[in-house]
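Student: Have a look at these structures, which come just after this line.
Every number in this text was worked out from the coordinates using simple rules, so none of it is lab data. What you are looking at is a predicted structure, and each value in this text was computed from that prediction instead of being measured. Cβ atoms are built from the backbone, for glycine too; each structure is taken alone.
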Structure 1
Amino acid sequence: MNVTFDPDEISSEQILDIFFTLHDPTQLNRQGADVGDQYRSAMFYTSESQKEVFTDAVERAKDIWGPNVVTEVTPLGENFEAEDYHQDYFDKNPNQGYCLAVVAPKVSKVRAKFTSLLR
């Protein structure tokens with residue numbers, strides 16, 4: 001996922017706090033029942049300053065999740081856009097089983113914790 005944002009509206013630190021709320025950064029190459037390196041916790045940087053911000057965020061996450069945070073901080077390589085049917089999947093399929101069981105609770109958690117940042 002590529003995130004574009006207006007730093008006058010939301011800080012990179014706030015976005016990273018949301019990132020670490022949305023998933024479990026202590027699971028290596030998995031999220032719940034989904035297994036494989038495509039499910040790893042990772043942040044891909046495009047500059048050294050971004051790398052530093054991401055590395056600091058991982059350290060802050062350890063204060064919450066403990067020392068077993070496995071989030072990778074790695075240079076952005078080739079990035080592929082997901083197929084059309086994956087775009088806005090949750091918005092288009094809110095009643096699909098996976099969305100109800102896995103995605104909706106995560107979205108609810110973020111909405112509850114970060115209400116002031118949402119429009």
Structure 2
Amino acid sequence: MAGINHVVLVGNLTRDAELKFTNAGLAISKFSLAVNRRTKKGDTWQDEVDFFDAVFMGKGAEAVSQYLLKGKQVGIQGELRQNRWEQEGQKRSKVEIFVTNLQLLGGGRGGGQAAPAEPGGG
């Protein structure tokens with residue numbers, strides 16, 4: 001039986017998105033998202049920030065890349081994927097969000113535009 005792997009986040013970009021293309025011409029946009037959350041400690045509320053790396057692929061990634069600038073608020077949907085590799089004899093891994101849908105939020109250029117990914121990330 002397949003598990004459930006679905007992520008929905010709203011946050012702000014911590015840096016401008018990095019747009020690259022594969023040899024086959026597939027657009028790949030990588031960015032980092034800061035997501036605020038509130039926790040109660042005793043009688044006071046404290047704001048904490050979590051940071052997530054995300055990858056958006058396909059025509060949608062190319063179309064919105066120019067708007068994915070540091071500080072921009074976005075909403076994303078996707079799934080978690082774990083990349084594994086070996087570096088200097090040590091096994092490494094990193095979990096990233098594979099974005100299937102991205103929504104530009106807030107004011108500024110391009111606010112309110114949706115950019116769904118193509119099926120299969122291409």
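Student: Could you figure out which one of 1, 2 the value 12.8 for mean count of other Cβ atoms within 10 Å over residues 4-11 was computed from?
Tutor: Working: 1: 9.1; 2: 12.8.
Answer for the origin of the read-out: 2.
Student: Ranked on Cα Rg over 2.2 N^0.38 Å, which label among 1, 2 comes first with the largest value? List each step's numbers first, then the result.
Tutor: Values: 1: 1.10; 2: 1.17.
Structure 2 comes out on top.
Student: Which one of 1, 2 has helix-only ellipticity at 222 nm (-39500 (n - 2.57) for each DSSP H run of 4 or more, over all residues; to 500), as calculated from the coordinates, equal to -11000?
Tutor: Values: 1: -11000; 2: -1000.
Source structure: 1.
Student: Moving to a separate point now. Comparing distance in nm of label points 7 Å out along Cα→Cβ at positions 12 and 76 across structures 1, 2, which is largest? Write out the running numbers ahead of the final one.
Tutor: On the way: 1: 1.1; 2: 1.7.
Comparing 1, 2 by distance in nm of label points 7 Å out along Cα→Cβ at positions 12 and 76, the maximum is at 2.
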